[in-house]
Structure 1
Amino acid sequence: MKKPSLLIIFFTVFIDLIGFGIVMPLLPLYTKRFGAPGWMIGAIVASFSLMQFVFAPAWGKWSDRIGRRPVLLISNAGSAIAYAIFGFASRFEGETALWLLLASRVFAGICGANLSVASAYIADASPPEKRSKSMGLIGMAFGLGFILGPALGSFSVDKFGLSGPGWVAAAICGLNFLFTLTFLVESRKVSTEP
């Protein structure tokens, strides 16, 4: 597997897991500023993982049909849009802000369900003797994303205000989209059979 491709897959998984944790430091602020009830906070947190769980098989099946690269490009672009909505939602007040935040988390979770596609890409592109080592990078990206997501959320709020985490994450996802578009090659031949 070429190094740029491996780095892009690592970065994609890393960003997906940052997306999970980036809202954690914001929850007390949502409760205070938007008057979020407990069930809404729970929905904002749980919706991301629930959408990943529900949509991972669909992304995987779709990548088998049209290829890994197009699916990763679509999901990376969608993530950038989802986080921009997240940043934009913080400009509103009360229930409007909360429902937009929830919608952005649902959309980000759908786009973040590309973990199965990233794993499939690594399986396609790695020789059997190096496959476990390459898969280990997904685990490392997972762990780093969980650790750095809340830290990035706190840093962004401190520097850019309540909408900061959304805009920072949108910028990172946008860069990942450009890197994927520029450097990632397709890992498998797409079947032409129906």
Structure 2
Amino acid sequence: MRALVERSREAAMSYEVVQVLSDAPAAPGLALARDLGVAARTLTPSQSSDRGALEREMAAAIDSCAPALIVLAGFMRILSADFVARYAGRILNIHPSLLPKFPGLHTHRRALEAHEAQTGATVHFVTAELDGGPAIIQASVKVQPGDDAESLAARVQVLEHRIYPTAVHWYCAGRLHYRRGRAWLDGAALSSPVQYAGLEASEDR
């Protein structure tokens, strides 16, 4: 969330973070958002078992500021199909693996247990399928000898802070769209996610 807000203030970026919502009253991101000058609001406490009530409250908060895009950052609840349909094509998520590998939780541990040579992060559109929406952009890191889940997570997070603002910028600049179940960038359907290393190389030329 900090990276998204801070990058939004760069001259080249096309988006503004207008509100931060959390279902965890003690979430450090709420205070951080306010320190950064962004409105922040706590939703129904996370111990509530009534997902419908939480989603209604969340939808009301979202609709009150009418954002172009909803960006999930550390939001660990699974959204219902009805909620996703309400904002179809307008929700992004970032997942700490090279999807479709390792959807769900404990991604770094699972990558290590599978002896993966590399792992990374993926920004994708949110659909009713958990971590199954169309992938937009990925960034990769090599798994190093001696890596554990914590060291791997730290290196992946550096890349998350780069690719997530990039995808949000693309969307708010009108370059990125969700159509017919696919991600489209600059008028073409993505057959595979943009690779951040390749993107860096093209920007350097």
Structure 3
Amino acid sequence: MHETFDRNGIRGVLHRPAEPSGDGLVLTHGAGSDHRSPLLAAVAEAFEDAGCLVLRFDLPFRRERPKGPPHPAGAARDRAGVAEAASLLRPLGCARVVAGGHSYGGRQTAMAAAETPAFAESLLLLSYPLHPPGKPEQLRTAFFPQLRTPALFVHGAADPFGTLAELRASLSLIPVRTELLSILSAGHDLKAIVRQPDTVADAFRRFFPPRHGVAL
């Protein structure tokens, strides 16, 4: 069941599972999109089917401007928005919260977790933008050694923001458990996942096992 969500400055869509598992997922978008992204909708529905309460939401920069990329000066506020979204799932019955995002949204989610580890028990990072296209020397990994939240990275083999080999090498900087789910037929937009979102939900179930046999 889906419903519009607008609370404490967080706007999006809430997916309520028919049989709740007690787990929750907050999921946000990349720099050029919003919570209505087909990728986010598909992944949210797959997790909902697995018993997870899912909130796909707009970052603060997108709430202010319906179009256009984020400004670097607003990144800290976007990270605060991720943490706020996660906090809203606890009162809705979620004992464990997963924080996730696509591209820019995933990067800000991971940085927020490095700053405040307690806001989420695990991370789901879709197409982490390891570096700008064509500029592999400009790695966005400075905070990786401070990350203390287990993270599943989902990455396309044709992603210009980082090759699978580059990402695998960078994950060695993270001192907690990580895993890389490679999508061989996908680029940065992960369109292949839109057609088969269960691929991500199933991989995450293995990475972040359910409690006492519940769905996710």
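By the measure percent of Cα pairs over 25 Å apart, tell me the structure among 1, 2, 3 with the highest figure. Largest value of percent of Cα pairs over 25 Å apart: 2. So distance in nm of label points 7 Å out along Cα→Cβ at positions 145 and 169, computed for just one structure, reads 3.8; which one of 1, 2, 3 is that? Computing distance in nm of label points 7 Å out along Cα→Cβ at positions 145 and 169 on every structure in 1, 2, 3 gives 3.8 only for 2.
Upon calculation of helix-only ellipticity at 222 nm (-39500 (n - 2.57) for each DSSP H run of 4 or more, over all residues; to 500) from the atomic coordinates, which of the structures 1, 2, 3 produces -28000? Write down the numbers at each step before the final one.
Details: 1: -28000; 2: -11000; 3: -9000.
Source structure for this number: 1.
Throughout, read-outs are computed from the coordinates displayed, never taken from laboratory work. Predicted model, so just to flag it, every value in this text is computed and none were measured. Cβ atoms are built from the backbone, for glycine too; each structure is taken alone.
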